[in-house]
Structure P
């Protein structure tokens, strides 16, 4: 049964109203928990599998992300956009997405079987672990598409529950296997895949299976699916380029160095990306809100959020670097220190730059200019590939970190250029913190002190 969807009403043009702050806080706290589970998972895998085993697991994980990103055709992004624009009915978008999940599963099974017949059942992993691709691929595609309905509808509490269920189940299962001395690459992959299948079912239950029209699943609404793909693929191309920016170096480190080196780099990347907890939460909440706003309101909100997110990310990066020497040794073991520390330091400038890129990219998405995100990301990808090939054979893991950091900075430069072109705003306004911004923090702290952090309904946190 199809259900009509209406875009949410536009709210006041301020990034610090109660609704925005509440959602950012919810998402930020959930990001801490989600990344906490992911971080804990990485620690357990490092302890249980060693550097070589962690490297092998990371290559399987990255291969699934790449394949899933290609297979979903950007329909998840299209869902978020059209849910807020109200162009197509909720049920039509959902049913088309379910159809795509089914097609992905069938196509994946065929390709996995062909590869095994032609080259033996081996692609980064072998034996039983290889066949986990058949379950992991559709599970990851389903997660991306189904959660887009919670994201696009600004159901952040529900989105948090689904994400936490996946992280908690994966971490819990792998930890249990480790304690029982049953942890190896195959069982780790099985636990990770099962966590996604469970979360997919939970997400569908929250959305409501009754919203899926089986007739549309078997015979999709081609006009709507075309719009979902045409719009979404522009952004998905950027997402794929971003994924390659983030993860291509792992494949090249495996090719030019060792899988143990991939394990070292995985630890460095995981620690560095903890700085993104802040920008991820802000961008996740900001994107649907900006999409529903008028141009003038979006132009007012974006630079305030961008420059303050960048400032907080800089402070967070300093803190992460300061505690990392001790953290790496205590949590991951002597096999990862000092090998993971210098790559972490070299990654930080790019990690901070990418925090601002996320916010400005959300603005371009909301104005229907998602193609500019794609352009910026492909520029960065070109830089990544060229520098990876030049530096990794010489500098090994440190070369990968330098290449990634420079590429992230290039992405910010390009995204900022197109943000200025579209919005008419200056780069300085979006990136350079202003003393007047202190008023936002002073006002927020004062309200937290007066009301114990619980603003009354309908009350704005604006100064």
Structure Q
């Protein structure tokens, strides 16, 4: 079992090799369209193999050169990628250059989520390297994609993974002399009528919106920060986090796997899907996200569109659902969270920030579950953007959640932490508690047990 107490050192917890060396934690810039990172490194003396250059994420288009020679370009700010540098002489010195371009104009249409400059519900932009860069030593024949090997793993009479028992199996993937250390969890999520089932048992979802921003580092976070947010959600009694219009550092998903926190995964929104080029780019990036996250047992739900952001044409929205199910038929898919849902979705998803919840009545269907994908947004302070104010956050939380009928499959509270000027979190932006944790946990426990 992948132990819950150990730090997650490797940038890709589900694809770890023994011979690797960190080059850089991050080198992003804020609110700029261009960045250039120059990095000198030395190949370890004991490496007599091929060298892979690995990038956790570069937002948005990365152009990479090594010693003045082009290695390639990658588009998409939320997925990891690799360039094979071939056999580099042991002990040799090299210069790596990464140039990033991340256009501000929404009309370009790249996936950016809430990176639109800090105001209201929009936040500081990150351009460039915001996850680690490292090198790995591999033989000439090596595992280029661990996903097919993970697909082939079969465990007889497995101990099932769940939030209450997040059991993981350590596995080694092999191809010749190449060994990749990984892990798997076995669980099944499905809908039956108006209920959700986990491992054959009915489950309700007490979820919290998690946007993954930090005051000193914007998008970027180290292992300790990522673990803290997962533990905070668990301490508050939530059994799910909705990673909202961001794809997080892989170590965050590893902590969700280890500690037992379900994940509803959004695609970072485009803010203009008006052109075929933007729609093709969006689909390609989304399917890459799905491919890279689909072996995390914690991830149980895909949400490719938030509300009507980007104004997706109806046929495109339907095709996204079909493509998502084609890439991963094992999870539930919400076509659009709130506002502009169409007929092909696994859950009805409503957003209701009122003091009296009413949309669960007008939106329900008899054939699929309904959940309230966003509610709450209540603040004890003032900021650039506040839905409603209260002097007693725990009491306001209870008054809303206790309104949710038993035939509603779940909810997602806005939100775990404040983010910049949006001060409606259960914690401040710098992760100080604003609420009685035990009181929130008790409300959530009552909801889950109802």
Structure R
């Protein structure tokens, strides 16, 4: 016999087909019951978590805890406050710009824990960022990405499960030499996926951080991290939620004497009485790459109007557009794209009067060494203001800067929270003239105060 009532499980149509008002109310209550609410993937992605992932979350968490090698203290024996921590591991798997923005966290950790051993597990590609950091006792590089394809700055990320296990093995080796770890911070520094907090990873849980959070919650102290913050401030909020006292938020970039000496040698043929304008053409995604021809127009116009000397910087992936820029220029051009270490690039940018850049890691390096920055973003003005790609999250921190954005989302990006194209798309609506004028104004303002 056919069922008298057919229930289609969608929130609207299904409710209309249920028999009776009471049943409808109960079904709606079931859909809205907090434990059964599936979270969206991220601020910029409203996709609901698939049911298979939603149902398997707890079992997967239990399995992860069972599989991880032990590196923390036994349950119930860890520190109850940050002041009792003597051995800290910070895990950071993100790329160049995010690595630069982690500096304030490392500084505040060292200030709060002057006698603690601080270990940093990091993306091996960022060794030059952390090699001379004075706040860390031990650096443990980890392979986070597969080798990048020609012309691309980043490779495909490793399997997440493999990353966790590899990091746990590194931590296990650390404990064998220096004793159990009291606190693991990370690896979640970007937006938590599917509604998780920054404190949900198996590594964080095994590392003793949950005990600190519970202690602070009992004392009614803040443990909430607002994702609608600039990345520097949010990183510091993650540390503060664990009890770290935060006194400042400025960026740093650590270099060696050899880096500084090489930078001086590379700049020796430039005239110290004329401005130096650096151009960084690379970016981590195709949609963020403003055309090299427009950078060439900007460099030529700035050189003609200010007498500026042009310095080209970037990784090997940015070599594609270098010749196109140089064809637009006359006079001395120092081309360092793909030719030097990140430490030397940082030392060179410290001597520049201005950097004109895409939204890339080098914009943050320039900010960390105190150089003013003009940045061309791909994120449109009418997009969601707090997505990962937005200037609200990633504008240059702590230095005079100007951000230029597309005025609006175009074509297929129209109903998205930001530009979603694989290659340059919305960013193409930013004209070279606007970048020139912004650069002229910022250069005049900053040079008049020096």
helix-only ellipticity at 222 nm (-39500 (n - 2.57) for each DSSP H run of 4 or more, over all residues; to 500) derived as -6000 - corresponding label from P, Q, R: Q
With mean projected area of the Cα convex hull in nm², for residues 146-345 alone derived as 15.1, matching label from P, Q, R: P
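No value in this document is a laboratory result; all are computed from the given coordinates. No experiment lies behind these values; they were computed from the predicted model shown.
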